[in-house]
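Any read-out appearing in this document is the output of simple, stated calculations on the displayed coordinates, not a laboratory observation. Keep in mind that what you see is a predicted model, and the values were worked out from it rather than measured.
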Structure I
Amino acid sequence: MIYVIIGAVGFLILFFFDLAALKKIRLLKTFIWIIGYGLISYSLNVIIRREARFVFPCYIKITGVVLSIVFTILLIYSLLIEIPFKTTYLKKGAGGKLITTGTYALVRHPGVLWFILFLIGLFLASGSRTLLVATPVWWSMDIIYILIQDKYYFPKQFGDAYKQYQEEVPMLVPNKKSIKRCFTTFLWKR
């Protein structure tokens, strides 16, 4: 259970990432990002390696492996490729322009959607009892984090463009229009 708490502390630390970005404190911003995600990754790694397990049939484990791989790729794509890594996480300031295409046309916070699906897949693959507890705790922390971003940080960072984006794109649950826009912008990018 201590690792669930360590992961939650990682999310608490990430709450300060956007604040450091808006205040243009580059080294603190990068440090917060590394420590926050480092604690979450460390906790997750320990939980899936060491903790007690449920025994699932092979087909459930395989499904879990496939889900966790697919959603890891989407998580990396949305958070580290679609929004420019260097500008967003390493440079001074709050990042570049507002991204409204690709997975960001599907929902405003695709990383949160991919994260929960990744955790579900990882639970099915590993059978970790502790991950069953960690998943709702960490996902709740992630949702609180994006609610703060959506209400306070991003409107300051992107201004009226973000308000328009909020009106056009759902926060977490895709709809028909956003799914169509996502696929259209993927094809358009290519």
Structure II
Amino acid sequence: MSFFYNLKSQLQKRALTRPELASIFTAPNEQQWVAIDCEMTGLNPKQNHLLSIAAIHINGDRIDTGHGLYVVCRPPVMPAADTIIIHGLRPRDVQGGMAYEEMLALILPFIGNRPIVGFCTALDLAFLNPLVKAYMGTALPNQTIDIRDLYNWRTGNRTGGINHHSHHLHNIVKELNIPELGNHDAYNDAVMTAMVFLHLR
């Protein structure tokens, strides 16, 4: 870990308002990660809302699918019917979902201090971190690993003239001959993200 990363982490820890989560700021195990995936009502964090989140532990070369988390959230605004094709969640699916604070009480201890592995992690965290900051006083300090960057580095493909966001998770899964799971499911996407990570790592 770099000096600047450690300094930023220490500054964030001082802003922590929930002492029970202090372990998030400890040094992670070098063979442990957590794959996450979020579903949102759209791609603009200022206008759209988090709908669901999944998180799965990666321990060494093993994906612990038997103990993952998948939470459907209750957003302040119900998703429009025409967005179901994007996230696969109907208004009635999220009406009974967890409040964001309940979701965070489950997901943050599960994430812990593990580096976060994701597909387009910056977007997921753009939705998640404002909620986290309101809940515990500071954003997540965890290191992040975007499998798009790993894929580009391993293949020598610097996006091939294609917009970086066009490298869809399912395209990478297909290219790497990894079993493809169902669409519109944060848990399945988190599992596939973990499989891609282990394949590329």
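The value -22000 for helix-only ellipticity at 222 nm (-39500 (n - 2.57) for each DSSP H run of 4 or more, over all residues; to 500) was derived from one model only; which of I, II is it?
Of the options listed, only I reproduces it.
Given a value of 29, 15, 11 for semi-axes √(5λ) of the Cα gyration tensor in Å, for residues 55-150 alone, calculated from one of I, II, which structure does it belong to?
Traced to structure I.
If mean projected area of the Cα convex hull in nm² computes to 11.7, which of I, II did it come from?
The value was obtained from structure II.
To test your reading of the models, identify which of I, II gives 25 for relative contact order in percent (Cα under 8 Å, 6 or more apart) when calculated.
II
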